[in-house]
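Some structures are shown below for you to check.
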Structure P
Amino acid sequence: MACISPDGKPTESGKKILDAAKENRTSEEISITIGLPLFRVRSGLRDLMEAGYLKEDGDKYKITEKGFKSLV
C-alpha cells in the first residue's frame, strides 16, 4: 500500500490516514478508525511523515498544514 503517489501527492489510502490523523491519534487508533492492519498504517505514517504531510507528537500523529491542503 503506497501512501504517496509518484507525483508526491497522497494516494487514496494516504488520504484516509491523513483524515484520521486530524484528531491527533496513535497508530493503533488510526488503524481501528480506517480499518487497515496496523503494519500498513505504520508504513503509511512513515511515508506521509517523510513527505511532510504528518508529524509525530509523542505517540500520536498530527496532520500538518501541507496535509490539510492535500485533503481539499
Structure Q
Amino acid sequence: MFDQNDVARMAAAYTAAWNSGSPEAVAAFYAEDGEIVINRGTPWTGRDRVRDMAAGFFADVPDLTLSCDDIR
C-alpha cells in the first residue's frame, strides 16, 4: 500500500523527469501500454508514443519547467 510520502516521492521524481528535458526519463514512468491525455486531446498510447509526446513538448517549449504544487 502506498502512503502520502510514497506518492510525494513519485511526484517529485516525475517532476524531475520532466525538468530533465529527457523524453526517455518521462516515458520511463509509463507501462509499455501506458497512456497520457493532454487537455482532453487524443491519447498518446504506449511508452514509445509517450516518449514522442515528451520530445515534442521539449522541442516546442525548450525552457519548459514543471512544478508540483500539491498532492491530494
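Bear in mind that the values in this text are calculations on the coordinates, not laboratory data. The shown structure was predicted, so the numbers you read here are calculated from the model rather than taken from an experiment. Cβ atoms are built from the backbone, for glycine too; each structure is taken alone.
Observations on the model:
- Comparison across structures P, Q (criterion: distance in nm of label points 7 Å out along Cα→Cβ at positions 12 and 36) gives the highest value for Q.
- Computed 16.0 for mean count of other Cβ atoms within 10 Å over residues 28-35 - originating structure among P, Q: P
- Value 33, calculated as percent of Cα pairs over 20 Å apart, assigned to which of P, Q: Q
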